[in-house]
Structure I
Amino acid sequence: MKKKVSYFLSLSVAVSMLLTACNSDKTNEGGKKDTAKAKPQVLNLLGGAELPGLDSGTTTDAESFNVLGNIMEGLNVLGKDDVVQPGIAETTDKSEDGLTYTFHLRDAKWSNGEAVTAKDFEYAWKRAADPKNASEYAFMMNVLQNGEEVTTGKKPVDQLGVKAIDDKTLEVKLAKAIPYFDSLVTFPTFLPLNQKYVESQGKDYALEADKLIFNGPFELSEWKHDESYKLVKNPDYYGANDVSLKEINFKIVKDPQTAVNLYESGEVDRAGLTAEFVDKYKNNPDYGTTKEPTVFFLRVNETKNPALKNVNIRKALNEAFNREDITNVILNNGSVPLYGLAPSNFLDANGKDFREASGDLVKYDPTNAKTLWEQGLKEIDKKDVTIELLGSDTETNKKISEYLQGELTKNLPGLKINIKSVPFAQQLDLNSKKDYEVSFGGWGPDYKDPMTFFDMWTTQSPFNQMGFSNPEYDKLISQAGGEFLLDPAKRSDAFVKAEKILVQDNAAILPIYQRAIAYVMKPKVTGLIEHSFGSDYTYKNVVIK
């Protein structure tokens, strides 16, 4: 989002196999000019899943966000260490009260030759906010003046606080001053769209490579669904002279062994490693790991299976499996057990790391889990319960599903678990329709603030795809986004209390782990830039040496 989104933030438990890098053309220690640009500037990577969608106004998954972040460009962009840098907006003015931003756009073009204008941003943001378009990220526009009223249909879209003053000037009015707006507009939902082109494509917009135009450093030139896709350098990008990479090829591979074979044969330049390959490669100079603020958990849908409405049943599930078994054995890549929703080493709460301040909200206690389970069965007047566990069809996800099936049924007598593994895009669709009982979820942050992890579980949130509704939770999140916004201590306390309600008191979310990525990467790929939120990687500075 996440990473996001996230590096949305990635909503699957698939091991990420994407990559980027950055570089410069310098003189080496021997005094000879680096001849990197003489090398074929082609990067070959692995994609973890089919791209569910590339309409920036409606897309929600990390795979698609990663592509959008490289074929499109917003007002601001993220650089190294997630530092916010100017994108299409060359300069920005901010009012003293923090409520009005004026973005001054640079000269930039779409790949069809038309100029990128302030109207493209106004159109895209209003389109995402319009209830008729059913964007799950419409709530992102709630930060704008009249945003919440517009996204809920109480006010017309033309009253949203974004306006093109002229072709090069975009005025944005906020509902309230927020400390992270500069980074928020790097998120894909805030990308511009050319109204004339989008409307000319109708329902086909963004469904194929030739149904898109681009204003970023790369173009999507080929998209073979479920097989591969290709990015090529965009010659119309305003910074094209600084982009060395000519081509990025993504091959969609779900089998870890196949991925490693492709890496060893030189067909790809990077491969993610699952547990069985980590020990083999950890002493290899190509090996690396990256810990991310991306979290994985189980959603419990109270609306689909009556037994899951019982809080003791849910609490029993939360305590009946050992998260360390998953991270140490199944993953074995630096991922760590998660005992709350928010990740460690990313967010702050009253001067401490958020995870430390909030503490462990769940534990592995099979004895107590059994007690809670038996109490829950008594309360619903049943001796046994069957639950369907939904996950994606990656090998890693399947292994975790099988482990959970074994542990939960062993520790909770009378429980039967049926595993349902489907392609990632189908899982997202089933989640959106609440057509599941328990489902794997993953969330990478969309921006660096606790709100990106917690507002999704409010009663009205489109990402609350499990029927959880708690008035006190809603109140705390509302206060954190309103009256406590400029009071860090009260705001932090509100988030900590909300997390306890969600994970410990209600067991609506069953946390599993915080992800790390183990990978091997060819040394010829230089200057990797990774992001902890929004799009996962930036490719425009990559140089093959």
Structure II
Amino acid sequence: MPDEQDLIELRKRIRHSSAHVMADVVTKMFPDAKLGIGPPTEDGFYYDFMVGKPISDQDLARIEKQMRKTIQRNLPFEFHEYQRDDALTMNSNEPLKLEIINEIPTEEPITTYKHGNFEDLCAGPHVESTGKIPAFKLLNVAGAYWRGDENQPMLQRIYGTAFESQEALETHLNNLEEAKKRDHRLLGRDLDLFSIHEETGPGLIIWHPKGSRIRGIVEDFWRDEHRKRGYDLIYTPHIGRSTLWETSGHLGFYKENMYAAMEMDGQEYYLKPMNCPFHIMYYQNDIRSYRDLPMRIGELGSVYRYERGGVVQGLLRVRGMTQDDAHIFCRPDQVEDEVNSVLDLTFFLLQSFGFSQYDVMLSTKPDKAVGEDTRWEFATESLRNTLVNRGIKYGIDEGGGAFYGPKIDIHIQDAIGRQWQITTVQFDFNLPERFGLKYIGDDGQEHQPYMVHRALLGTMERFMGVLIEHYAGAFPVWLAPVQAELIPIAERHVSYAKEIETTLLNANIRSHTSDNNDRMNAKIRYAQLQKIPYMLVIGDREQESNTVSARLRSGEDLGTLAINELIERISNEITTKS
């Protein structure tokens, strides 16, 4: 059995090879098809085609059938290298390929892989032959702009997946089916949590009462835990003058992700894409001493970023978002302790929300970076030492750091094994220099502080999307928007149910009485569909004995409970976050 890294590489080769086999078949079945690109992905592969007649999902079975014939022929994948003129001639009828060739630097070779009569521009790698593709499945057809640019032609993209065994493929397909059931966009609609409207624009969320209730609980918990750990929480404006974004470098490095300027009083203002410059303004509001450091400044700050329409997706990729943002200003001797404290808080928060499995990556200096090498070395070693001293297993993302400093990224694993990048802890040499940040050291001289960016939950929108899918909408009691549904059997029981509802609300238990005219079984069914943790049935016996008949959304019957017993049970689940 290959180790994890070998397995990742093997799957990459299988999937890349599968994409070539699929492209071979598609060009035979659709002779007018022009080839785009067909890379492997983390979970499968795709290929983009420019076609006259649209390819439909109904065509996938026919494509699969022909792919299996190609695989059975066990055709070898052959590597070839060409001079530029030869490559251009060979692809003279492939406009998208010609575009790619013309962008390859003249000093670089142009390479292809060939199986049978099909040959495609490619740097590899591939398996030895088509027969080494053990198991694959085509999934769906979608539209995709050429190179992700909405100003370019719309192509047809066929998605597929492939694995080293049929068993691994079936496991993945089962997970895909489970993922569909957990889709936060469907659950958000069914559970009445949020909505997105064409009239307001894509990527802009309207939180409904139930969704805002969950989000409020998450945010209150976040605030409480940060205050306990010495963070000062502030509020900052949603817009800033252009000079602020010029100094920060956002207008130079990030303008394409910012919304257009607004003119007021002869000045240009921009919606903020990040909170950092405002936190720096707070730092600069007074003369800072070494005794003032570390300063931990936090904010649940709303920011606005232009995301292309093709990548906006539910809560996971939005245009208006609230970051659980904080910036730590500290001395060099405080760096490792501060990063360690950030990780303490990170793991506490993630485990409180039910995430105990995660992967950690240390991202190092990219080719394009600012700051002296000595600073990069110090910062990278500080992050590395913190991880090593905690005994945390981590991977290295060579060159994956931000242009302004190295970082630690944490990818959490959800209930069905999917990974989500949530937490990031980043050094920044750029902004302290740009804004001329200083503190007075114990030597009476001015020194530049170190600055650490950190977002532990990422954005509230993305984290809520992940949370919905992790729990499939069946939130633990402490997060559930309605914790107990009171179900009177008949009209004469409604008054008593309302009394119990008031008692529960006074005990800080979110409850609701189902007082419509539906039959009891229909009310129970509704509560189950709404994934409410407790269903409390009330009839003559319960009213006479001042009790309730309690059952869980799982179907477990708890029998008859006294009201104080019920309150104690639910309150304990809320307190322990079980």
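Work out distance in nm of label points 7 Å out along Cα→Cβ at positions 114 and 218 for each of structures I, II, then name the structure with the largest result.
Details: I: 2.5; II: 5.3.
Checked I, II; max of distance in nm of label points 7 Å out along Cα→Cβ at positions 114 and 218 sits with II.
Give the label, chosen from I, II, of the structure having the highest value of distance in nm of label points 7 Å out along Cα→Cβ at positions 98 and 330.
Details: I: 4.1; II: 5.7.
Largest calculated value belongs to II.
Here helix-only ellipticity at 222 nm (-39500 (n - 2.57) for each DSSP H run of 4 or more, over all residues; to 500) has been calculated and equals -11500, so which of I, II was it run on? Walk me through the intermediate numbers first.
Details: I: -7000; II: -11500.
The structure behind it is II.
Among the shown structures I, II, from which was the value 0.96 of Cα Rg over 2.2 N^0.38 Å calculated? Intermediate results must be reported in sequence, preceding the final value.
Numbers: I: 0.96; II: 1.15.
Checking each candidate, the match is I.
If FRET efficiency 1/(1 + (r/R0)^6) of positions 274 and 490 (r between Cβ atoms, R0 = 41 Å, to 0.05) computes to 0.45, which of I, II did it come from?
It traces back to I.
For FRET efficiency 1/(1 + (r/R0)^6) of positions 50 and 402 (r between Cβ atoms, R0 = 35 Å, to 0.05), which of the structures I, II scores highest? Walk me through the intermediate numbers first.
Numbers: I: 0.90; II: 0.45.
For this comparison of FRET efficiency 1/(1 + (r/R0)^6) of positions 50 and 402 (r between Cβ atoms, R0 = 35 Å, to 0.05), the top structure is I.
I have 4.5 for distance in nm of label points 7 Å out along Cα→Cβ at positions 42 and 138, calculated from one of the structures I, II. Which structure is it? Present the calculation step by step, with values, prior to reporting the outcome.
Details: I: 4.5; II: 2.6.
Going through each structure in turn, the value belongs to I.
Given structures I, II, which gives the highest value for distance in nm of label points 7 Å out along Cα→Cβ at positions 442 and 514? Can you show the working numbers first?
Numbers: I: 1.7; II: 6.6.
Max of distance in nm of label points 7 Å out along Cα→Cβ at positions 442 and 514: II.
Looking at distance in nm of label points 7 Å out along Cα→Cβ at positions 250 and 386, point out which structure of I, II has the largest value.
Numbers: I: 3.8; II: 2.4.
The maximum falls on structure I.
Any read-out appearing in this document is the output of simple, stated calculations on the displayed coordinates, not a laboratory observation. What you see is a predicted model; the values in this text were computed from it and never measured. Cβ atoms are built from the backbone, for glycine too; each structure is taken alone.
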